[in-house]
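The data blocks that follow each hold one structure.
Please treat every number below as a calculation from the coordinates, not as lab data. Keep in mind that this is a model prediction, so the values were computed, not measured. Cβ atoms are built from the backbone, for glycine too; each structure is taken alone.
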Structure P
Amino acid sequence: MQQTPADLEPRKGSPSPRIDEDEFKRRFRNQFQDPAFEPLKAELEKVTAAAWDAYEHSRKSPRTQKAGPEFADPSYELATDWLAARDAICEAQHRHDDANGPRRFLLINGSSRSEHTCPGEISKSFRMVEIARKVLEQNPQSSVEVLDLSRITSEYGRQIHPCKACFSTSAALCHWPCSCYPNYSLGQIHDWMNDIYPMWVEAHGIMIVTPVNWYQTSSPLKLMIDQLVCADGGNPDPTTTHGKHAKEAKEIEMKGWDYPRHLEGRLFSVIVHGDTEGVENVRRGVSDWLKSMELEPAGTLAEVDRYIGYWEPYATSHPAFDKDQSMKEEVRNAARALQEAVLAKQDGRQFAAGSRLKQAREK
């Protein structure tokens, strides 16, 4: 089908989300409910006024610097936050590529539950991550990092903001790493993903452990999954789209986009557990997502979906896990399989049929 310039015009029509000054200030002040702030009323009024000015003038990235010669438009002003995130990713890639370094593993606890917040109890997912960690750390060549996503619910300033779906406008508009956050004018700060991206990049093997929440992954895990879209075809140079200019991105994509897979070749393991239903579909969904980003499965034993205390009371789910020695051994085997696959690949002993073939069709 022949494309016309009009086809690339961004579609508009949804109502504006902008709020007026009174409503903005009401919402802003609402975070200072503690009586300890009452003596600071005059100071808070000044802070509130400054925040309103930032919002009114949409100062998303108040601190910027010229991109420099390695970018398509060296004079374009890039956010210093984004440049710092990019530098961290580049350093992580160097660690990943270091043939003399350790084999690096990232273990991800996808549960939002912990004893440090309302549930008052550790999650079974975290216990499984600890079982896998002990297996991997037995090998002195291995370096293990744990990403505990339950900290989103229990730690001050830990957030993963929702993906804004730039990729669906154009792949070239989705920057690697994500440039949507932080957005200071909207108060969308403390996005954890700038710390999480390097964890994925440096890893040779990744294990994800998640419970089933209403037939889906946990909320924190889904937030991370969505923001990792930029790792699968995302644009590493925001100056080519001069920030978030949708039409420029569409024009770039239509000229031919190569969909760089920034995490390709890393090996993975997935463990999904539930109480009554949904484990197989969630495990398959997470596995298919990872494979679509061109990560490689570590083998049959590295993917597990099981029920713990099937249709038994939630109050005794930990004792049920204590008794399930087979499940614990399956977690250990998943870690062993992941480690063996990583070491085999390092030695050049693993080859996946078709891995060198180019896909007939991209996104």
Structure Q
Amino acid sequence: MAKQRDPVLDSMRGIGIVLMVLGHAGFPGSSFIYLFHMALFFMLSGWFFSPHTGESAHRLARFAKRKVVTLWLPFVAANTVYTLLTNLFLKVNILTGNERILDLPGNLITTPVTIKDIIGRTAHWSVFDGGTQLGGAMWFIQALFQISLLYAGVEFLLKKLLRSGDTLIPQGLLAGVLLWLGWQAQRIGWNVWGLGIAASCYCLFYLGVVLHRMQHPHGPARGALCCAGAFVVLLVLGQFGSVGLAGNSYPGPLYLLAASLAGWMLVYEGAHLLARVPAVSGVFSALGRATMPIVILHFLAFKPVTWLGLLATGGESYLLAAFPIYFTGGAWWVAYTAAGLALPLLAYAVWVRLKKAVRRG
């Protein structure tokens, strides 16, 4: 029997994915969002980690196989497809070789690819060595794959060593050591294969495991108070630094932990409050179930908005390749966010229908 999904946790994923797209769409409050939005996903993954995973080699292997299918394969497949489409994207200006694009911060020029390039780059994607520009948000998938396998492997070893002992304390000690190493890696600019990010974020996965054990019933009044308190804490923290986990950037270990926990509290309690309004909660739950396609496709989904904007303003065609967006200020972030959510959601719905049709056939 399939395990029933928790609409509150799906809503948390949905809130997180909306925050991610907002952050990339030029939302004015992006610096606030960046304090916790990706930490939320690592913590949610830890929340779902089964304590039985490390009980046997068979369970560990089954867990690893599932992560290969749900994380490694989408990462490699999506980056490979984007590589295959490079020459087409160059023709329609989704990517560009025009050097004037370098005048826009964060942009790069692209050259046509050959079959040899595609094969070579796919080999690199397979070992998490780089990625495509349009697949840039998939750094999270890479880090989560690395962290999940490491956590499960350590859990297996600890259960063997401790027999029936609790693994939470030694896992916490390891999480602390890795957080310190991740912070040191940031300070010297080392992040080979994204391992600096994985070291920093292991503790976030661990926090999710701990929070799952500590969950307890609560009412709407307490939830609203916790939301307000967490929001204030994040506002204060935002005055003293910023977080950019994609680049393994944060002021210090304690800052990262404080911002992540406050962000979790804000979204966790907010999702419980939203559950009292089924229509709204249902929308976020639907988005939460489509997290992977949104992560993979939202940068590409921004392009129609830029294209329409260029048509309306008479901008040059090569500007369509501006990454991740070209138009800023005003309400452009609303249009980018709507496209970044709706188009991947539509693509996901079509994909689900096709899979069902194939199975019936």
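Between structures P, Q, the calculation of distance in nm of label points 7 Å out along Cα→Cβ at positions 149 and 293 yields its largest number for Q.
When helix-only ellipticity at 222 nm (-39500 (n - 2.57) for each DSSP H run of 4 or more, over all residues; to 500) is computed across structures P, Q, the figure -11500 traces back to P. In terms of FRET efficiency 1/(1 + (r/R0)^6) of positions 77 and 221 (r between Cβ atoms, R0 = 30 Å, to 0.05), the structure with the greatest value among P, Q is P.
Assign the value 37, 30, 20, calculated as semi-axes √(5λ) of the Cα gyration tensor in Å, to the correct structure from P, Q. Of the structures listed, the value fits P. The maximum of distance in nm of label points 7 Å out along Cα→Cβ at positions 45 and 141 over structures P, Q, that is, the highest value, falls on P.
For relative contact order in percent (Cα under 8 Å, 6 or more apart), the highest value in the series P, Q is held by structure Q. Source structure of the calculated read-out (Rg and Dmax of the Cα atoms in Å, for residues 29-68 alone, 14.5, 48) within P, Q: P. When FRET efficiency 1/(1 + (r/R0)^6) of positions 21 and 157 (r between Cβ atoms, R0 = 41 Å, to 0.05) is worked out for each of P, Q, structure P gives the greatest result.
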